[in-house]
Structure P
Amino acid sequence: MGKRRRVAERRNTGPVVLGGMLAVVIGGAGFGVYALYGGGAAADDGTSAGSAHHKAVKTGPLSAAEVRTASTRFLTAWQQGRVTEAAGVTDDTSAAGTLLTGYTKDAHLKDVTLTPGKATGAKVPFSVKATVSYKGLSKPLAYDSSLTVVRRTSDGKPLVDWHASVVHPELKDGDTLVTGESGTPPVTALDRAGGQLTSARFPSLGTVLDGLREKYGKTAGGKAGIELRVVRGKASQAAKLSDKTLLELSKGTPGTVRTTLNPTLQAAAERQVAERKQASVVVLRPSTGEILAVANSGHGFNTAFQGSLAPGSTMKIVTSTMLFEKKLVTPDASHPCPKTYKLAGWTFHNDDDSEIKKGTFKQSFGASCNNAFIDFAPKLSDSDLTKEAQQVYGLGMDNWAVGVPSFDGSVPVQSGAQMGASLIGQGGVRMNPMNMASVAATVESGAFHQPYLVSPDVDHRTLAKAARTMSSATRSQLKDVMRFTADYGTASKAMAGMSGDYGAKTGSAEVDGQKKPNGWFTAYKGDLAAAGVVQAGGHGGDTAGPIVAALLKMGG
């Protein structure tokens, strides 16, 4: 995947045309005016022709002059349409040449003006102005991008570090820009009440709306327009990213797709996640699987549906289901939680090195005490947790048909210490808020109902089903421990004031190289279930908990 670069502020400096030749003015301290005539530059790359063979290979940080020269040569050659020359100033001439050629031939962009801004170290922001012209239609296009100059190891030469995002920040490596009849007609997405859903009204829905168009555009009754769009390559398709429209030259006639979203809950979800960085939440209806709200504080990737994160202790709901079904423990059984537990050469610790010397399994669940779960590992087979997740909760089967791209969770078969870690939502277990909201919903309803955003009646698709349902006794035990957690355990602060039938589970998932864990929270109240994550936020009860609880208290 390519590196995303932040959009830089546009500067007022611009290229100056002198007698038909271009002079690019780069703003900022220590930057001058460099005139490029024909195929050469007024300044070279810092090595004179007479001495090039006598100098050692340059190493170390790039100088301001080297950054300026490499970026100027690249931007000027690109602007003047000298693709081979521009690509030659990058560290991947083949990929750069292909994408820069397509910029003109496939995207139909002309009259390109590139205006560099002030460099920050080796990073140079620049603004782009161009005209999209296709079959008598034309529209101006303006956006900001950036490039980074690196030193080639083999000879020390400064070159542009090539990624597709240099050409446009929405591009991932392998993606292309294309102007023409859209691959699919536009769609007008509606909420469950018939109101129109737009990314202007609900910023979190940008990727969702793209996915709806990709899935239903050709069947919803619309007619394609002419547009400039990002066409995803293999890597982006594997990551389940949808094509993205950047500019419409002529509007198509949209078809209509009705979703299950509740506009009131959606608006509330957007407000809740906006208060924290890297927050995501999903609200479901347990009795049907209908998705009522989905929101992410970062709008570039739909973590709520497509994220693949360790769920931490929220996974203990699935683990407990397995333990109850196997009759290895009951909620009120005496079950201490030791401070440490050794398994296959690993020593597992509880949060803050806590322990419960004399307590019940319910108390360990409520306190989210890790070793009360890991110490069951010797009594389990390597595949037990995987089977439980698949057969009862419908997870990890890669068969959910939500209506837009999604990740269905993963609980791989593991052994030894990794299997033990999986019991507490670490190891190889990966989930997102939609998956964990579905887990809480399955406990509440007693059976798995695959989450969906568009009714299967619209396109007659088949929703995923679980192989079996949990027993009524197991469901009662799960609701017992989740209610205890909501009233007296780690979820009690967030769930304070809740009434009716409710339960919750918190989670904190450690991530290598991250100071604070990802905070998770999943809960249900009546016929609502929700789950959220705040990445690098800390404990779930303090971070994701208030988001989830606020939405559950609204009803819907």
Structure Q
Amino acid sequence: MDKVEYLKEMILSGVNNLHNNYPHIDKLNVFPVPDGDTGTNMNLTATNGYRDIKDKKFQTIGEELSVFARGLIMGARGNSGVIFSQIVKGFSVGMKDATLLNPGEWKQGLIKASEIAYQAVMKPVEGTILTVIRETAEQANGLADDLDDKEFWTQICQFANTSLDNTPNLLQQLKDVGVVDSGGYGLVKFFEGMSYYVQNSKIVAELQKLEVNDGGNLDIDLEDVEFGYCTETIVDLSSNYVNKLKVNTIRDQLQLYGNTSMVVIIDDDILKVHTHALNPGQVLTFLQQYGDFRTVKVENMTLQSDYQVKGGNPNAKKGWSESSTVLKERNLVNQTATIAVVQSEEQKDYFEKELGIDLAINAGDKMNPSTNDFLKAIRDVDAKNVFILPNNSNVILAARQAEKEEKKSKVLVIPTKTIPQGVSSALSFEPGGNTSANVKNLTKAVKNVISFSIAQAAKDSVSDGVDVKKGQQMAIVDNKIIETQPSIRAVFEKSLSKYITNKVEILTIFVGQDADTSNVNDLRKMLDEDYNIEYEIVDGGQKIYTFIIGIE
């Protein structure tokens, strides 16, 4: 048997072994979203790739791998499936001149597989399939080029399994649930299938009866998490974009939309995009300008996680109510207006009634309003100049995207990253004032406030260089954990007190849902007895943070 046909049978053995294990891989799926489809996606991706080489004759190893990789890209599903396609793409590049399938050639393939896979992912995360391919390639590089083929593949599988077993130590989400990375597990099974063929000259048989997946596989608390939509498409690029469109052009725009898990691939005349989006229509509308859709897939990950997680996802069970989509005519009747993003109805009332904000968007504890949410708010305030206070660093991109897309009003985004910064900016706003002066004053106000918050640690971790134990009270300053204390009172006395200097004039204190009367009394007592300072206590109603305190 020539080496080209030998490789095809190796690949089929790997594809079959991946198929035989895909239900179990689904059960492990917790990162980046516990939607329970990693195994399914990798299986469908691999099967589609093999279909493209199954009945074809190839002259070279490089040609065969190239067609297999293209088939994987065209059929790639999910984050893991797309990354898997890029791993194989790397093999095809690294082994384009291979003739012997010896260890030296496979080592070149592994190096390129790691390199191209990492390039495809905007924000590579360690403890995933990426780590497994990289560490396997690095370890394999130390093997002799003339090593026996059987021993070489035994070592490859050992390296891959060792890397896989270590993934929970690199990614906290895996450690919390007690599983290894599902995508990495799928890659290991593919390698083990290929190795089986090398060791036994037999293809792993495709099993007809597989492990049953009845759901409820992960015991995690989703609280009010909404994952959005897994959005994937292949675009046949218009001729004017072929060999001209850059990956970063697509990535940068998707990031502005607030998307996550972005994998963008340009392969000759096709654009392949995978992303997690709260507004998939926005993504598809943007991509359509580059050509015609060949395939489109949009899946609700919140519904998927309802099946995968014990107890389900509370957001997956929410109902639907009809609302009017007719937009009222805009006359820009107001000269200026202000919009702020808040975490609760109580904060919404405070910003609107006490601070004079025209419209506060209650984004809940997730604080992830979409660009469309901002555009709707801009329409509602109907003003020539609209100031937006995002009040969260993760919200600024969506606000800036609304600034770009809004055609009638002039939108000005003030980069407030916390609720206290939003309060300080709101108090600096002059409704009848000059626009540029307001921008200057509001932006300056952000720098004059320290944002201090208190939250209880939900798990053991190391964050911002601080060793955090479950149940401890975290003192957080300007979104960074500075230290932990055993109680809220201790945070007041040992952490908060450091920031109340003789230059401080006032504290604005938002009391969260988890705070009790004794906590508030302790804070009052400390401020009244130890400091000559003004303070305002507000029913903040926020989750997660027991107290949010603005220090000015």
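Every number here is computed from the coordinates shown, using simple stated rules; none is lab data. Note that the structure is a prediction, hence the values are computed from the model and not measured. Cβ atoms are built from the backbone, for glycine too; each structure is taken alone.
A compact table of results
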quantity	calculated
Structure (P, Q) behind the derived value -13500 of helix-only ellipticity at 222 nm (-39500 (n - 2.57) for each DSSP H run of 4 or more, over all residues; to 500)	Q
For 0.85 (FRET efficiency 1/(1 + (r/R0)^6) of positions 83 and 363 (r between Cβ atoms, R0 = 41 Å, to 0.05), calculated) the corresponding structure among P, Q	Q
